[in-house]
Structure 1
C-alpha cells in the first residue's frame, strides 16, 4: 500500500473512462474516480497509487452534483455507504438513464479514435422495453459469490469481499424471485442464476466438484438453441435477437458469397452462424470457431440442419494463425470472398 492510499482530495471530474469510472486530475495526476459524473466536484479517497500513470479513488462526498445524478438504483451501491461496503456491478446506477447512454457513447467514440484511429460518431440505442423499465430488470444471468461464512451476494466494488443484498435491480423478476437473499451456503464457492426462455430459473451451485451438465433451450425468433445451463449466452433478455437481426440486416446480399469460407469467430453455440444460415439458406458455407469445447458441441447440434455449416474448437487467434500459415491456394480464394461475423 502506497503512502497516498487513504488520502482524501477534492477534484473536478472531467470525462468518462471505460468501466464506469470517471476521470479527474490532481496536481497533474490522472485519477480514476468511482461513483462520480463528469462535471461534478467531489471529495475522493485514494485507494490505489501503485501506478506512475494514474491513481484510483472512491467518491466519499459529492460537493457539486451533476443535474444527471439520481439516487442509486441499488441501495447497496449508494454513495451514502462507505466505499468498502458498496457493491459492484451497476457502476452507472447513480446516473439518469438517458445520460448513461450519452456517457457510453462518448466512451465508444473515444476508444475508436484512440485505439483504432477511426473518427466515427455512434448512437447508443435502447432495446425494446428498456426505457419503460428505466433500464432495470434485463439481466437473465447473474453470478453471486459466497463468503467463507456462507453469506451470499455480489462482491464489493474492486474487491473479493461479499456484500449481502436484498435485491438485484438489473436482473429480471424471475431471477430476483429465485435469488437466495439472506440464506447461507457454507462450502459453496458461488451461485449462478440462469433464466432461460422457458421461464424456469436454474440455481447452479459452484463448489469445485464435477457437476451434471444441465441443458437449457433459448429461443431467437423461430429458432431454438441448446446450450449448457452455465454456458455463455447474451445476458440481456433482448440481446440475442437484436444481434441475430443485426447480422442479417448488415450483410449485403449482393456481396455475400454462400460458397466462400465464411466464418463466425468466437461463435459460442452458433447464434450468429445461424443468423447467416437462416438468411442465405442451408447450403451456405460457414464455420463457427469457439474455444469452449462444450459450446462447440452444442453449436454442432444447433447448426446440424445446414449442410454447409461446421463448428470447431480452437482459440480464434491460433485458428487464424494456422489458417494464414497452412491454407491452400483454393482455400485462400474462398477466404478472399468470405464474410466474417
Structure 2
C-alpha cells in the first residue's frame, strides 16, 4: 500500500526528508487503516536506524530485520489497550522516552490510533512532543482528524494517506467474490477503505443497510420515521451517520446528473422520488448537519443517542423544505 500511486505524495515527503537529513521529530500519518501508514512508519524507523545509513534503508542489516519483525528495542509501538489510549498508556511511553537508544542511532515511538487519545492522555503526550529528547522521533497514526486535540496536531508534520477511489475498492471486492452491487455500496460507504468495506459486507452490515433503506425515504417527512430510525440505530450511531451521509450525498449527486456515482445502487427509484423535493443548497446544508453530528459523536460515550438523532433529523426536516413535502407519520 505504501508503494501505491495514491500515496505518492506521502512517499515523496518522507523520502525527501530522509535524503535531506531533515526528518521532523513528530509525524502524524493521517488516513484510513490499510493504506500504507504502518509500512511507512516501519520504513522511516528503518531509515533512522539502518546500519548503512542514515538514508534509504537497506532492508538487509540486523537493524532493518529487527524493525521489520517488530523486535527492535529502540522502536516501540503503543496502541489502545481498550477503546481508548489512556493516561497510563502514555505514561509508559513517556517513561521509555527518558532512556538512551540501546542498539540503534534513534528511538522511534509509534503511537497507533492516536485519535483515541483521551484528553488527559493527549495533554501528557503533548509535553514530550513540545520538548522531545535528542534522537527521538514520534510517529502518530490516526483516521479521524477531528477527534485529535488541535495542539497535538500542531506539534506534528501531517502526512496524508489517501484511500483508494471507491470504484477501485469495489473492483477488489468483486475480485474477492462479492456481488457487484453489494461491493459497490460497501466501497462507497467505507470511502474506499477496503478493510472497512468488509464490515459492510458482513451480515450485520448488510442488515443495517436494508433497515436504513427501508426508513430513508420517509425520514424528512414525519415524526414516526424519526423515532423508528433513532430506535433502530440507537446502539450504532456511527453506522447510522455513515448511511445517512451516503444517502444525502446520493440525493445531491442525483440532482447534479452524475448518477453512476451514487452509493446506493439498486435504490434509484427511491432516490429519484426523494431528490425531487430538494434543492441542491438544501442538500448541502443537510450534509453539513450530518458531518457536524459525526464530529459530535466521535469519541464520546455520554451522548444521549436518541435525543441527538432526533435533533439531527429535525434539522434535516427543516433542510428539506417541509412546505413541499406530503406530511406522513
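No lab work stands behind these numbers, since they all come straight from the coordinates. As the structure is a prediction and not an experimental result, all values here were calculated from the model. Cβ atoms are built from the backbone, for glycine too; each structure is taken alone.
Sorting 1, 2 by FRET efficiency 1/(1 + (r/R0)^6) of positions 78 and 126 (r between Cβ atoms, R0 = 30 Å, to 0.05) from high to low puts 2 first, with the largest value.
Which one of 1, 2 has relative contact order in percent (Cα under 8 Å, 6 or more apart), as calculated from the coordinates, equal to 9? This figure was derived from 1.
Can you tell which of 1, 2 yields 21, 42, 29, 8 when P(r) over Cα pairs in 10 Å bins from 0, in percent, for residues 86-141 alone is derived from it? Spell out each step's value before the answer.
Working: 1: 21, 42, 29, 8; 2: 23, 58, 18, 1.
Attributed to the structure labelled 1.
Among candidates 1, 2, the computation of Cα extents along the principal axes in Å that gave 71, 42, 34 used structure 2.
When distance in nm of label points 7 Å out along Cα→Cβ at positions 14 and 278 is calculated for each of structures 1, 2, structure 1 comes out greatest. Here mean count of other Cβ atoms within 10 Å over residues 118-125 was calculated and came to 17.6; which of the structures 1, 2 was it taken from? The value was obtained from structure 2.
Ranked by distance in nm of label points 7 Å out along Cα→Cβ at positions 102 and 158, structures 1, 2 are led by 2, which has the greatest value.
Here helix-only ellipticity at 222 nm (-39500 (n - 2.57) for each DSSP H run of 4 or more, over all residues; to 500) has been calculated and equals -6500, so which of 1, 2 was it run on?
Answer by label: 1.
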